[in-house]
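Undergrad: As structure tokens, here come the structures.
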Structure I
Amino acid sequence: MEPIALIADYYGEKQALYFVFLIHHISLLTIPAFFGLILWGYQLHLGREAAEESGFSAFLQSYLKNLDTPWNFPYLILLSLWSTLYIESWKRK
């Protein structure tokens with residue numbers, strides 16, 4: 001899927017290594033981004049639920065108050081495991 005040999009032939013090995021790292025980095029960032037979007041949606045839902053009929057300022061205050069949820073800790077554990085696996089997978093690549 002990655003045309004790294006063609007990039008290395010055309011641009012050189014340094015640029016090919018850069019593109020390999022960039023493809024690796026972006027592909028592995030999808031994992032924490034997916035779970036982060038789910039957590040953000042949950043926090044947004046809590047803020048909207050608490051300030052159902054009030055204006056934007058009440059929604060903002062409620063959203064900021066509900067940022068500290070019990071799901072933040074598992075997300076941080078996921079990020080710490082992901083970062084370790086990310087570094088080890090780059091070493092292998």
Structure II
Amino acid sequence: MQGVKYDTGSKIYRFQFDIPNSQAGKVPDTYTNTTVAKQSKRYQNETLKELVTNLEEAEENLKNALSPFLRKLFKKFYKKQHLWSSFLACIAEVD
């Protein structure tokens with residue numbers, strides 16, 4: 001099918017296949033129509049749904065791993081805040 005692209009503009013469906021109306025008759029029965037636009041129809045299939053689920057799980061894992069790391073980083077930074085303040089004061093004098 002020509003003209004098929006991914007659509008990421010929906011708040012409900014993160015990714016969809018955007019298929020021009022002229023090609024919509026060729027869409028397999030396994031695809032679910034999600035939204036309709038002026039020039040096209042948008043669909044999802046099971047594979048795309050699984051991929052989106054995997055992506056969202058990976059993003060959640062990243063968020064969960066990043067939070068403790070950032071907390072430790074900022075804690076170490078604030079322990080040495082006096083050094084950073086001195087450093088910034090020196091730089092300001094050079095300018």
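Readers should treat all values here as calculations from the given coordinates under stated rules, not as data from a laboratory. Just so it is clear, the structure is predicted and the values come from calculations on it, not from any experiment. Cβ atoms are built from the backbone, for glycine too; each structure is taken alone.
Undergrad: For relative contact order in percent (Cα under 8 Å, 6 or more apart), which of I, II scores largest?
TA: Biggest value here belongs to I.
Undergrad: Looking at structures I, II, which one was volume of the Cα convex hull per residue in Å³ calculated from, given that it came out as 131?
TA: The correct label is I.
Undergrad: On FRET efficiency 1/(1 + (r/R0)^6) of positions 31 and 55 (r between Cβ atoms, R0 = 30 Å, to 0.05), which of the structures labelled I, II is highest?
TA: Answer by largest value of FRET efficiency 1/(1 + (r/R0)^6) of positions 31 and 55 (r between Cβ atoms, R0 = 30 Å, to 0.05): II.
Undergrad: Please state which of the structures I, II yields -28500 when helix-only ellipticity at 222 nm (-39500 (n - 2.57) for each DSSP H run of 4 or more, over all residues; to 500) is computed from it.
TA: The structure behind it is I.
Undergrad: If distance in nm of label points 7 Å out along Cα→Cβ at positions 47 and 63 is computed to be 0.3, which of I, II is the source?
TA: Numbers: I: 0.3; II: 2.8.
Attributed to the structure labelled I.
Undergrad: Work out which structure the value 18.1 belongs to, where mean count of other Cβ atoms within 10 Å over residues 15-22 was derived from one of I, II. Please list the in-between numbers first.
TA: Working: I: 13.8; II: 18.1.
It must be structure II, since only it matches.
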